[in-house]
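Listed after this line are the structures, all set down as structure tokens.
Throughout, read-outs are computed from the coordinates displayed, never taken from laboratory work. The structure presented is a predicted model; accordingly, all values stated were derived computationally and were not measured. Cβ atoms are built from the backbone, for glycine too; each structure is taken alone.
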Structure 1
Amino acid sequence: MALLPQFDTPASLRDAPAGSPFYAAWSNFIATGLAAVRPGDNGGAFYDPTETDVNVAAIKTLTWIGFPRDVLLPGNRDNKLAAYLAADADVAFRDPQNEYFEWYVKRNNAGKIIKLTFVAETPEYYQRLWNADPSLVLSLYQTLVSPAVTLADLQTGTGVYNQLNRWNTTDGIVHYIQNINTLTAALGLAQGSVTALPPFPDNFEARPGSATARTAVDPRVGFDVHMLIRKGLHVTFRDPVGLYIVDWNDSGFTKPNGPPVGNYWTIVRGSPGMVLRLEYEVPAGEGFVVGDIRIGGHLIEYGGQVAEHITVSTSGTAGSPA
């Protein structure tokens, strides 16, 4: 196949007008992140598809559950309510939500959940959009969170974009803020998997990532990428490069009077298979709210109860040098 001329934006979004320098800046950011081609076992390597031509033999999809495995490890596996509480606890920084997946819980005056918003958007995207034109970021915030957002709300006193602004922390959500949930970290995780693990003669001896890894995503990426490298293949992220919400399952969700719920999911940004923003909200005509729904007989009191039914993913390609 031919060299990729330029990296596309996540889910092929077009938040800037045609011809904006934002698109070149985004492509350059991805290219910089993929620049190092690292030799691994049996001649396998990680490559930049804008510089290296590869005959693609397969597309590999890596998937994991969005609910943070980390909050289950201290002993909450038999106390799921404690795990849900822990995952929802840090509103200002969302530190427990470390699986490249974050959410925001909106409640009514009675404390019941009325809306859940799940995102797989990276801070790097919004930073580069801000660099191109701050008004574009302002417009997105006003559309996604509140018309009341002002430019002053989104920046420091020196005009720098503040990703920890109130509308992306305590009063809403637009993109990741957890400190390891960045696209830069995801690129590094995949590239590091090329050489970080020792070579294995077969899959039975392969270990799924570091024994100290506390997330679900790290061992998954480390295992799958290294298995491709061990076969002597060249691997990279599939364009458009990004982290995506790919599946959600409301089996076992029931209305207050017992029957199964309707389809209360809305894709707000992205498209099926490449969702960046997903909302869960009961239509007003139903006469009840999210907090009145039961999952397996338990009322929804935390965002994590729904988050554990959502799958996150990224995709890669593997092949041999052309």
Structure 2
Amino acid sequence: METLWFCLVAVMIAAYVVLDGFDLGAGIVYMLVGRTDAERKSVLKSIGPFWDGNEVWLLAAGGTLYFAFPALYASSFSGFYLPLMIVLWLLIGRGLALELRGHIDSELWKQFSDAIFAISSALLAIFFGAALGNVVRGVPLNADGYFFLPLWTNFTPQTNAGILDWYTIPVGVAAFVTLMFHGALWVAYKTEGVVRGRAVALSNQLRWAVFALAVVVLGLSWIVRPSMAHGAWLLPLALIALAIAGWIGKSDLTRFVASSGYIVAMLVGAVLGVYPDVLPSNGDPQLSLTIHNASAPAYGLGVGLRWFIPGIALAAGYFFYVYRMFAGKVRAETDGY
């Protein structure tokens, strides 16, 4: 039962990274592919019906984590207090910039909102990547299962490490470039004309950077945590998906779906690399939080599963309905799709 819930949490995190990842990526490329107000409206309309719904998967993953692995939830939310507050403010700023941009007919206000939207999207991608790097690297857990991490110390991934070091920073940069690539493919799929052309050109420029950073991060991951080799069998699938997304894919939709597959394969590989740990210790391995010592009682997990299945089915049905309703290209001059 603990392994099942570990997989369910991983699935929801992967769903969040793929779905909210494309609108984070669209925010990163927003000011690069959209030069005029009309062009930027096209980018905003491409994510408008989806972005807030996509964030439901982050809430669902957090809620499931709280239910299934309460010790992990308590430990990580106290130890990562500072970056979590930063992420919260970035999410708030990004949402406000999206929703309030058109409320004041002022060029200065629009430029300010655009800057907040783009900067918040970029920093969120970096922070989420660094968070993944911290989980893979491990944290200095004590005997009570708690820890505290400053933003940085000496930039080495040892027992006195900070949130940022020579391992987590490249992971954050790789996440930034990958989601930028993912977002450019989404914008290319949903827009037309000059905006689509710029998005396609940008994705073509980014594909080699995505590949190179993946190689670097994989190599560093195997140095920091040799057990990451357990997910190595997924590498061919990830490389095939990246090749389709960056080089072979003939249509915008094919390339975007392949990019989603690449992200999922990389995340699943990371999950296999840390299993059965849910939060490894980078000091004494005996202090690591695992699916066994961090989970709720088996009876509660069984009851929760019976509620989880209809709940997630409703959420999946809603997403299918919304994406089907707003399928097709967007146009800045109309509200239609």
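On FRET efficiency 1/(1 + (r/R0)^6) of positions 89 and 145 (r between Cβ atoms, R0 = 30 Å, to 0.05), which of the structures labelled 1, 2 is highest?
When FRET efficiency 1/(1 + (r/R0)^6) of positions 89 and 145 (r between Cβ atoms, R0 = 30 Å, to 0.05) is computed for each of 1, 2, structure 1 gives the biggest number.
A value of -24000 was derived for helix-only ellipticity at 222 nm (-39500 (n - 2.57) for each DSSP H run of 4 or more, over all residues; to 500); which structure in 1, 2 was it taken from?
Computing helix-only ellipticity at 222 nm (-39500 (n - 2.57) for each DSSP H run of 4 or more, over all residues; to 500) on every structure in 1, 2 gives -24000 only for 2.
For mean count of other Cβ atoms within 10 Å over residues 17-24, the calculated result is 13.5, so let me know which of 1, 2 that is. Kindly include the intermediate steps, with their values, before the conclusion.
Numbers: 1: 13.5; 2: 25.5.
Label of the source structure: 1.
With mean count of other Cβ atoms within 10 Å over residues 57-64 as the yardstick, tell me which of 1, 2 scores highest.
Largest value of mean count of other Cβ atoms within 10 Å over residues 57-64: 2.
Comparing structures 1, 2 by mean count of other Cβ atoms within 10 Å over residues 185-192, which one has the largest value?
Evaluating mean count of other Cβ atoms within 10 Å over residues 185-192 on every structure, the highest lands on 2.
Quick check: 2.5 is what I get for distance in nm of label points 7 Å out along Cα→Cβ at positions 233 and 257, calculated from one of 1, 2. Which structure matches? Don't jump to the answer; show the numbers that get you there.
Numbers: 1: 5.2; 2: 2.5.
Of the options listed, only 2 reproduces it.
When FRET efficiency 1/(1 + (r/R0)^6) of positions 73 and 129 (r between Cβ atoms, R0 = 41 Å, to 0.05) is calculated, the result is 1.00; to which of the structures 1, 2 does this value belong? Present the calculation step by step, with values, prior to reporting the outcome.
Details: 1: 0.70; 2: 1.00.
Checking each candidate, the match is 2.
Suppose semi-axes √(5λ) of the Cα gyration tensor in Å, for residues 177-248 alone works out to 29, 12, 9; of 1, 2, which structure was it derived from?
So the calculation was done on 2.
Taking relative contact order in percent (Cα under 8 Å, 6 or more apart) from the coordinates of each of 1, 2, which one would give 24?
2
As an exercise: distance in nm of label points 7 Å out along Cα→Cβ at positions 65 and 305, calculated from one structure in 1, 2, equals 1.6. Which structure is it?
1
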